[in-house]
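A short reminder: the numbers here are calculations on the coordinates, not readings from a lab. Computed from a predicted structure; not experimentally measured. Cβ atoms are built from the backbone, for glycine too; each structure is taken alone.
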Structure P
Amino acid sequence: MASKRPIVCAHRGASGTHPENTPLAFDEAVRLGAEMIEFDVRRTRDGRFVIIHDADVDRTTDGSGTIDDMTLDQVRRLDAGAGQCIPTLDEAMAYADRVWLNVHGKAFTDEDADAMAEALVQYFKEGVGYDRAFIASEELSLLQHVRRRDERMRVCPLFDQVQGEYIPRTSGLIRCDVFQPRNTIVTPELVAEAHALGAKVNPFYADDEPEMRRLIDCGVDGILTNFPHRLIALRDQK
C-alpha cells in the first residue's frame, strides 16, 4: 500500500518530554504542530472529571490514593510534575479549538459511564463539534451510553485486539468511526478492512522511527506517539 501523510496524535500530550496528561504536555504538543492530543478521563469521588491515566495518583503525582476515593479539591492540590496540577475535563476540552481530541474514557461502574457519557455529549452539543473529537474506551458500556445519548458521537473501541479478528469483532458490537489497534497487529490488510467500513485507523503507538515508517507504509490515518516531534520530523520528510 502506498504511504500517506498520517496525522500526529500526541499520546497524553508530548508525554515523552513533559509530564503526561498536563497542560504543559498539551501545550508542547500544540507548539510542535501535532494535529491531535490524546488524554484519559476519570471521575472523582464527588463526581468531577479529571485527566489522569492511572486509577491511582501514585505514579504521576507527589501524592497517593485512588481517584475515585478523592475529591476534586484533593486531586487539584497534587503536583503532577513541574508544578502542574491534574487538569479538569473542562481544561482539556478547551484544546478543541486548536487540535482534534482523542478522549479516552475510563469509567468502571455503570453510574460512572452514564455520567461521563452525559458530560461528553454536552461538550459536543455546546460547540466542540462532532468532527473535532472522538471517544475511545476499553468499556463497551461507556461507548453505548454515549451513542444512546447522541448518534452523531464518534467512538473508538479499544477491546478485542486480536490479530485478524479486531476489526470484525469490534465492528460487530458497535458502529466504529475510528479503530485504535495496537501497533503490533497493524497490517495493510487491517487498514484496508477498516477503510472499507468507512473508519479511520490510528494505531497505538510508535516512538521509534522504524515502526513509525512501517505504520505509515501500511496506510494508517494517524499514529499515537509519546514523542510527537520525532513523528512530525519523519512524516514531513516523506
Structure Q
Amino acid sequence: MKTNQKTVLVTGAARGIGQAIALQFAQAGHRILFCDLKKQDCVETLALLQKQGVEARAFACDVSNKKQVDRLLRQIQKEYKHIDILVNNAGIFPFQSFLKMTEKEWDRVIDVNLKSAFLVTQASLKLMKSGSKIVFISSIAAFVSFVGLSHYSASKGALGALVRALALELAPLKINVNAVAPGAIDTPGATGKQSAAQKKKSAKAIAWGRFGKAEEIASAVSFLSSEQAEYITGQTLVVDGGYTLV
C-alpha cells in the first residue's frame, strides 16, 4: 500500500460527475469508498475502479436518510477506521415549474441535495482528523437562474452558505471545506436526452463554446483535496467554461 494513500468517500458515484471523481482519485492510487441509491447501479463504477488496481468498495445508501447514513459510516469505521477525503456529490435536478411544484417534489430535492450533505458530513467528521478535506459539489445554479429549477437553485445556494459556515467552524481542526460549482457538463443525466443539434445550440451560451467534461470537474475536486489547496477553505470554485460571464 502506498504510504500517501488516502481513504476517499464519494456519494452519488454510480455515474456522471461522481464516477469521474472516483476514477480520478483511483488514478492517484487512493482507496475509494463510494455509494449510490442502489448497489446494482454501482457495478460499472466498481469495475472501472478495480481496473485501476486500487481498493474499491461500493455501498447502497440513500444519503437523505439518517439511519442509512449512520449505518454506512458505522460500517466504514469498522472496516476502514478513517476517512481522509469526503466528496458530497449526490444530487438531483428534476425540472418543474414553481407554480406546479408539489411539497413532495420540493422536499425531495432539498433532502437529496442539502440535507444529505449535512447528514453525511456530520457522520463522516467522526472519522476525520487534521488535514482532512471536504468538498461539496454545488452548481452555477447557486449564482444564476434557470426556469424550472427553483428548488435546485435553493438547495445549491444554501450549500454555499453551509460551506462557508462549516469551513469557519472546522478551521481550528485544520479540516478544509470547499465546493466546486459545475456549469453545463456533458453527462448522461444532464445532456443524455439532447440531440447533437440541441447540444450545439446550448453550447453557444457558453463562453468556451462547449460543454464541460466530468473529468474537468473531477480535476477541480482533486485540487481542492490536495496539499496544494491547504490554504483554501470556505470557497466555491466555479468550473463553467465562462457560462456565468455572458
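To test your reading of the models, identify which of P, Q gives 12, 42, 34, 10, 2 for P(r) over Cα pairs in 10 Å bins from 0, in percent, for residues 13-140 alone when calculated. Answer for the origin of the read-out: Q. Here helix-only ellipticity at 222 nm (-39500 (n - 2.57) for each DSSP H run of 4 or more, over all residues; to 500) was derived from just one of the structures P, Q, and that gives -12000; the source is Q.
If distance in nm of label points 7 Å out along Cα→Cβ at positions 37 and 109 comes out at 3.0 when worked out from the coordinates, which of P, Q was used? The read-out was computed on structure P. For mean count of other Cβ atoms within 10 Å over residues 85-92, the calculated result is 19.8, so let me know which of P, Q that is. Source structure for this number: P. Calculating mean count of other Cβ atoms within 10 Å over residues 29-36 for structures P, Q picks out Q as the one with the greatest value.
The greatest value of FRET efficiency 1/(1 + (r/R0)^6) of positions 5 and 61 (r between Cβ atoms, R0 = 41 Å, to 0.05) among structures P, Q is that of Q.
If FRET efficiency 1/(1 + (r/R0)^6) of positions 53 and 93 (r between Cβ atoms, R0 = 30 Å, to 0.05) comes out at 0.35 when worked out from the coordinates, which of P, Q was used? Traced to structure Q.
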